[in-house]
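Down below are the structures I want you to see.
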Structure P
Amino acid sequence: MKRTFSILLGLLLLLLPLACRDAAPETVTMQLHEVTRSVFYAPQYIALSMGFFTEEGLNVEITTSGGSEKAMTALLSGEADLCLAGPETGVYVMNEGKEDHPVIVGQLTKRDGSFLIAREPAEHFSWDALKGKTIIGGRAGGMPIMTLRWVMAQNGLIDGENCTIIDSIQFNLMAGAFEGGEGDYVTLFEPTATEFQKAGKGYIVANIGLESGEVPYTCYFASQKMIREHPERIEAFLRAIYKAQQWIETASDADAAKAMQPYFPDASLESLMAVVKSYRETDSWKKNPIMQEADYERLLTVIDFNGELSGRPAFSALVDNTFAKKIVGE
């Protein structure tokens, strides 16, 4: 009896490592709320389609919120584990005095990703053409309209003096409003801008991001609770994003477009390739998720210019580069 038990125990000990090795690693589901669906966020969709999140043991479910405020609200309410939004949203939350404010843990894009759309093509565009015109610019206080105002001011265009910027139309309704006849110009993200042009609904005349220069335009926010309780999840998430940021650096436009196409079913492969080429040429994507303090200060300057800055939160209070720096240094 003892001999039989010893044999069985020995077999069990031999099989145990095999069982542990074959067991599938635990997958954690994370809820991510994004401000909008755009090729501008290409590395995020590439991380999904190329399986980089899966490699990190994550199942990332994305909800498109339709605005930074809505994405941030989802994070604050606990509906989202992370949110992808404009950094200005975090500045506003901090300036409201919220102690348990969300923290930026990674940066995805480094300049404005919108394009100025006109009703007629312009072979040689001049910003003077906007004098006396009406431009649909986005919601008041959002990065798209603040960057637009900044760029227009550098070109002698002042809202309320020699042009009019509409700031009352919700972000995801701007294209529809312009198509419906409102405004002489509108700013749109890709792939909407290119699809608009292909359909003859409007024409791209200027790249806002090239005009404005580098700012930390879109970032990943996490709650302080998430940082305290699940730092490994944030690290895993950002590692997948970093893999995608590196991948797109050497991938062809065609390969990048194919990787993203499942998330843009209404956009043709040709349109996606053109958009990837455009964003690549304008150096719109971060090469790693680390935010630079000088870029953050430039962001605050743009917000202040727009009259939306009631205080200047310290970089160290709003931004936590710990995870990003660890990943990049690995």
Structure Q
Amino acid sequence: MTETENNITILGIESSCDETAAAVVRNGREVLSNVISSQIDIHTVYGGVVPEIASRLHCENINGVIRLALKEAGLGFDGIDVIAVTKGPGLVGALLVGVSEAKALAWALHKPLVGVHHIEGHIAANYITHADLEPPYVCLVVSGGHTHLAVIRGYREFELVGRTMDDAAGETFDKVARAVGLGYPGGPKVDRASREGDPHAIEFPRGEVRDHPYDFTFSGLKSAVLNYINMAQMKGEEINTADLCASFQKAVVESLVSRTIRCAESFGIRKVAIAGGVSANSTLRESMREACEAKGMECLYPEPVYCTDNAAMIASAAYFEYLDGVRDDAFLNAEPNLKLGN
């Protein structure tokens, strides 16, 4: 890298769903600040994210979050070299708040603007936690809206080899949590309940996608859990919530881990990373680490604060985009259905 490349400070903005976030990151890996304003308590009342409410709250919070991120970094706007923002995928109204803010700042401050793919941001979270991580590696991205398996061949070169055919893993956690009365958000609550349960108590199915060894399917598992609950209720039988959560979680984790390891072996890659909100799940981390150790592979995952939606990961991904000459202009727009690799 040149001297200039070693002194790039990026202000990242993230508003794709229900977290309003801003962060200042230097050289893609050094986090100077990372501020997140979560809306979870508000959306919990409704059992999930309400897009219109999320958009309005982003409007209310975004300026304050950016000011706080700059303050914690000890910088003013004059210390920022690049403005980065999530452009998609996500909720269109929520994305537009961040994109509009970033474009206004870039124009007013005469700073370069870089729009970032949200999933690429999740992948880049590993560069923050693991300062020496370099491609190639296999990355499993698991969150409330996404379940992707990708071969990371370069900092901006992604080969998507697997994805969910129906529900995302995190979405399935939320639906099962709601069905057993744990509420929203489901992932952390199922994880906690599972620690008190027997993962072998109930045998739930592991879905396979014929002729697509790296794709995922969770609709059959979700239906099996709901059927189990309905049958127990019809018979008047008491449901052991901890056992059900542990057994369900085991089925999800085994599906995620087996495909990821299979992919790494097939492509001859010895490094495996996980990212996204579900990558904070304790069973997934432990199971992936054990599976990697058994195969002599390196297992990597971000610190928990960089697993859920945050702006530090967006600024990190933008650094590699910026070095590669990517610049956006006033025509940058929100892309709610943006695909990985676009």
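What follows draws every value from the coordinates through simple rules; no lab data is involved. What you see is a predicted model; the values in this text were computed from it and never measured. Cβ atoms are built from the backbone, for glycine too; each structure is taken alone.
Taking mean count of other Cβ atoms within 10 Å over residues 34-41 as the criterion, which structure among P, Q has the greatest value? Provide the component values of the computation, followed by the final result.
Details: P: 23.9; Q: 17.0.
Once mean count of other Cβ atoms within 10 Å over residues 34-41 is tallied for P, Q, the winner is P.
Looking at FRET efficiency 1/(1 + (r/R0)^6) of positions 218 and 258 (r between Cβ atoms, R0 = 25 Å, to 0.05), point out which structure of P, Q has the largest value.
Values: P: 0.60; Q: 0.95.
Between P, Q, the highest calculated value is found for Q.
Can you rank P, Q by FRET efficiency 1/(1 + (r/R0)^6) of positions 50 and 170 (r between Cβ atoms, R0 = 30 Å, to 0.05) and just name the one with the largest value? Could you put the intermediate results ahead of the total?
On the way: P: 0.40; Q: 0.95.
When FRET efficiency 1/(1 + (r/R0)^6) of positions 50 and 170 (r between Cβ atoms, R0 = 30 Å, to 0.05) is computed for each of P, Q, structure Q gives the biggest number.
Matching task: 30, 53, 12, 4, 1 is the computed value of P(r) over Cα pairs in 20 Å bins from 0, in percent. Pick the structure from P, Q. Intermediate results must be reported in sequence, preceding the final value.
Details: P: 30, 53, 12, 4, 1; Q: 32, 56, 12, 0.
Corresponding structure: P.
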